[in-house]
Structures are given as structure tokens and as C-alpha cells.
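Throughout, read-outs are computed from the coordinates displayed, never taken from laboratory work. Keep in mind the model is a prediction, meaning the values are calculated, not measured. Cβ atoms are built from the backbone, for glycine too; each structure is taken alone.
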Structure 1
Amino acid sequence: MSAPHHPITSSTVLDADAAVALLEPLTALVVEAGEAILAVRSGTLAIEEKPDGSPVTQADLAADRVLSDGLARLAPNIPTLSEECVGDVRPLLPDTFFLVDPLDGTKEFIAGRDEFTVNVALIANGTPILGIVGAPALGLIWRGAVGHGAARVSYGPGQPAAVEPIHTRPLAAAGAPWVAAVSRSHPDARTDAFIAARPGAVRQVLGSALKFGRIADGSVDIYPRLSPTSEWDVAAGHAVIVAAGGKVTDARGQPLRYGTGRHGFILPDFIAFGDPAATP
């Protein structure tokens with residue numbers, strides 16, 4: 001069972017400086033959660049099935065405990081919604097809360113691939129204002145605070161972290177073909193048709209929230225997901241992309257909102273753009 005989470009009952013309004021001040025300690029917390037995942041990976045993996053049929057491992061739960069305890073310590077007045085405690089939470093959330101996926105890409109993790117992430121977002125009034133996407137097996141973190149820029153952090157055992165400012169790129173820069181991130185584990189016909197309608201688009205298959213990070217650092221132009229997904233899969237990457245100069249909308253070009261009462265915390269669809277001038 002997952003560790004208890006502090007209840008989703010109260011709300012704290014943060015100013016921009018207070019939110020940015022959380023970036024470094026939250027980055028350290030994401031690194032710690034990643035270490036917990038990798039520790040499990042080195043041993044025997046037990047896999048269970050959630051009520052919705054999706055897999056969960058002791059790595060998901062170990063990372064969830066690290067994040068739950070750490071967020072309660074760092075920001076005790078800000079509630080947390082994690083994928084691993086969603087059954088205990090009402091759909092309508094306070095104005096300010098953390099939205100967490102302790103291990104995004106569990107299927108990739110189980111398959112022995114490195115394409116899994118730890119996602120932490122800070123939501124204010126339905127909008128992600130800060131996000132961290134950590135890829136522990138790759139030694140990479142993408143992070144950003146909206147209005148304060150984004151960065152990619154490279155780290156490894158015994159090495160000082162290297163922090164590099166990042167920015168999205170203009171769509172099809174210098175006449176190059178669009179590079180579209182597509183899901184390794186969740187293909188769907190609508191998304192495939194959307195990409196096929198962009199002549200010359202090149203598909204880059206990636207797992208988990210790595211797709212958001214690659215848009216934020218200018219490696220990829222667009223990530224359409226025109227099938228339902230959960231809010232905690234998207235929010236951290238959403239914040240990082242916006243902080244890096246891009247945008248994330250629904251399939252009609254309208255803003256995405258989080259914690260507003262949708263059943264099951266499901267987003268019907270979204271499109272992440274590196275170029276903020278792009279349209280669906």
C-alpha cells in the first residue's frame with residue numbers, strides 16, 4: 001500500500017517567487033524518488049494490477065512514499081494528488097496543489113527500458129505553474145517555472161549536476177520536417193491521422209513524459225495525444241514546455257485545466273507544441 005498523503009482539503013496561494021524557490025528542493029526530491037525506483041529495478045520486480053487494469057510495481061509505491069513524505073515536509077500547507085492515492089480524493093481540488101505521477105511509464109519500466117519518468121507539477125487555479133520531469137535511468141531532469149524559464153539538468157553518481165537553459169524551437173525550423181513525438185505504449189488512430197496530415201512529419205517514438213522534455217529542449221516539435229490520458233501524466237510536462245516557450249492545449253486549441261472536477265481526472269486529448277504560434 002502507498003504511504004498516506006496529507007488530505008486534499010486546504011489551499012495555499014503562492015506568489016511567483018515562492019513557487020520558484022521550490023524548484024531546487026523539488027528537483028532534489030525527484031532525484032531521490034528516482035533513486036528509489038532504480039533500487040527496486042536492481043532486484044526482483046513484483047507486478048500487480050490496479051482496478052483499471054494498469055500495472056503497478058513496488059517501484060511506483062517506493063517513489064510515491066518518497067514524494068509524499070518530501071512534499072509534506074517541504075510545503076505542508078499545499079495538498080498533493082498522486083496517481084497512487086487517487087481513489088481517496090474528490091475530483092474538485094483546491095486552488096493550489098501538487099499533482100504527481102511517481103513513475104510515469106510503468107510499462108516501459110517493466111519492459112526493462114529506460115524511458116520512464118518521475119513527474120511533479122504545482123497547479124495554481126487549474127494551471128500548471130511549475131513542473132519537473134525526471135528520467136532517473138538517463139540521468140536527466142527537465143524543469144521549469146512558467147515565466148522564469150526552463151532548464152535541463154544532467155547528473156550522475158559522483159558528478160556535479162550540469163544545468164543548461166533550454167528553449168523550444170520554431171516549428172519546422174529552417175524548413176526541416178516536423179518531428180512528432182508518439183507514444184510507444186499508447187498508439188491511437190486519431191493521433192496517427194493528425195500526424196499523417198502534416199506532410200513530411202517524422203515520428204519519434206518515446207515512452208512516458210520524455211516526450212514533453214524533448215519538446216522543451218528543442219529536439220521535437222509537437223506531441224499530439226488525441227485519446228484520453230490522466231492529468232498527472234501531462235501536468236509536469238505542460239509546465240516545463242510553457243516555461244521553455246511552447247504551449248499545450250486541447251485538440252481545439254483551448255487551454256487545459258487541471259483539478260476542475262473531471263471524472264477520473266481524465267484529459268480527453270491534448271497537443272503540446274514547441275512553437276507557441278502553431279495551431280491544431
Structure 2
Amino acid sequence: MSEATVLVLGATGTTGRRVTDWLRRAGHPVRPASRTSEVGFDWGVPGTWEPAVSGVRGLYLMAPDGVAVDPAFVTLAVECGVRRIVLLSNGGAEDMSDHRLLAAERTVRNCGADWTILRPSWFDQNFDEGFFCPSVMAGEVVMPVGDLRQAFTDAGDIAAVAGTALTRTGHSGRTYELRGPRALTFTEAVVIISRVSGREVRFCGTPEAYLAAQVANGSTREAALGEVEAFTALCRRGDDEPNDLIRQVTGHEPTTFEAYAIDAAGRGAWRR
């Protein structure tokens with residue numbers, strides 16, 4: 001697929017812009033698309049779908065949190081000539097009963113194109129680009145997971161796996177459970193961030209603290225309780241086991257959490 005254009009959805013997001021950069025560096029034609037890109041794409045505006053997907057052969061498929069992957073779009077993409085799809089899912093989708101992502105996986109498996117599903121653990125970048133960043137800046141990260149160990153996965157590594165699967169053979173029909181090189185507790189992760197950033201950051205892993213924080217931030221107690229239930233299910237699964245898939249697919253070692261944090265701090269991620 002070296003001369004085939006790849007459509008990257010969510011091209012301004014954490015993984016999408018990195019997939020775009022990886023493809024460009026590797027010399028592949030790429031069409032970045034999002035609501036704010038030159039090529040517009042909006043899941044809620046079906047009129048944007050066909051112009052985005054017309055003439056492409058590969059598709060990096062993702063939807064923002066809370067937005068469903070519409071099967072009608074996937075059908076349209078295949079009808080327009082897409083032959084290879086890489087879907088960004090989540091490593092805890094089954095345990096947390098994430099019906100949105102599980103439905104997306106079923107859609108892709110049955111679409112008629114070659115497919116690869118990526119199921120990463122928590123992104124490293126959640127701490128500086130994503131939903132943990134305000135908590136880091138405030139000095140306390142609250143998640144109801146206690147001492148659960150997670151093999152945090154770098155978004156750059158996820159992008160490298162996605163780009164490889166989109167442009168090279170041997171990845172069709174595979175579901176990749178992507179894990180970082182070491183499983184850390186959230187306490188260990190924020191200690192690393194504290195050390196490299198010079199900020200004092202604590203972690204609290206109790207459901208009670210999470211409920212209080214979510215309600216204080218405007219969530220309903222019912223919604224927060226549902227989130228606690230999902231995280232409790234994730235905890236029942238147990239600690240992540242690091243694996244070697246990133247190296248196997250890309251040929252390079254996965255990024256350590258320490259290396260991520262040092263780089264992020266060096267870029268001024270946690271400066272006021």
C-alpha cells in the first residue's frame with residue numbers, strides 16, 4: 001500500500017496526529033481529517049463522510065470518547081474502496097463493558113476489508129495531554145483503582161503500530177493488546193511525574209474520593225457510580241502484564257513511562 005492514500009480520523013488528537021506524522025515520515029500519502037482539519041469529518045454530519053473517504057485505500061478509524069463508530073460510515077468506506085482498516089479500541093473494553101467500542105470491533109471484523117484492532121492500555125499522554133492533566137496541575141490524581149498496575153502505553157508507539165499495520169502485510173485479522181514495558185501503579189506513575197516536573201502530585205485511589213471529585217466537577221452521582229462500577233470491573237481483571245507486541249510489530253523497543261515523562265517535562269508540559 002505504499003502509494004495508497006490513508007485517511008486518518010481524529011487527526012488533531014493524541015493518536016491521530018501521531019499516526020499522520022508516522023505515515024508522512026515513512027513517505028506514505030495521508031489525508032488527515034477531523035472537524036477542524038482542511039479535510040473536514042464529523043461523525044454527526046454524514047455529509048462529511050464521502051468527501052473524506054473517497055479515493056483512499058487505508059483508514060485509521062477512531063471516534064472520540066462517547067461517540068459511536070457508525071456502521072454506515074464503515075460500509076460507505078468499504079464501498080468507496082477502502083481495503084485496510086485499523087481501529088483504535090481499548091484494552092479494557094470487555095472488562096469495563098464498553099459497548100460502544102465492542103460494537104465498533106464487531107463492525108470492523110464484519111466489514112469485508114482487511115482489519116487490525118488495537119487495544120492499548122492507558123495512554124502515557126493522558127497525564128499531559130488528556131484527562132489527567134488538570135489533576136496533575138492541581139496536585140492530585142483521583143481514580144478508583146487502588147494499587148492496580150497498568151502497563152501505560154505511549155501514543156507514539158501506538159501510532160507506529162497503527163502505521164505499520166496500515167502499510168505493511170502480516171497484520172490482517174489481528175487484535176493487538178498493546179502494553180508498555182512495565183506495569184505501574186498510579187502512585188508510581190505520579191511519583192515519576194513529580195520527580196521530573198518538580199511538581200508535588202499525589203494519587204488517591206478510593207471510590208469515595210472519586211465520587212466526590214466527579215460530583216464536584218458537575219457529574220451526577222448516578223453517572224459517577226456507573227464509572228466506579230466499570231473501574232471496579234477493571235480491577236477484578238487484575239494487573240496488566242507487559243508484552244512484546246510493540247517491538248514485534250515495529251522493530252523498536254516500547255517507550256518507558258520514565259522516558260515519556262522526561263520528554264513531556266522537557267517540553268514544559270506541566271509548567272504553569
When helix-only ellipticity at 222 nm (-39500 (n - 2.57) for each DSSP H run of 4 or more, over all residues; to 500) is computed for each of 1, 2, which one produces -11500? 2
Work out the source of 16.4, 50 here, i.e. which of 1, 2 gives that when Rg and Dmax of the Cα atoms in Å, for residues 39-158 alone is computed. 2
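Have a look at 1, 2 and say which one yields 2.4 for distance in nm of label points 7 Å out along Cα→Cβ at positions 55 and 71, as calculated.
Numbers: 1: 2.4; 2: 3.1.
Structure of origin is 1.
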With distance in nm of label points 7 Å out along Cα→Cβ at positions 63 and 135 coming out at 2.5, pick the structure among 1, 2 it was computed from. 2
Could you figure out which one of 1, 2 the value 0.55 for FRET efficiency 1/(1 + (r/R0)^6) of positions 15 and 207 (r between Cβ atoms, R0 = 30 Å, to 0.05) was computed from? 2
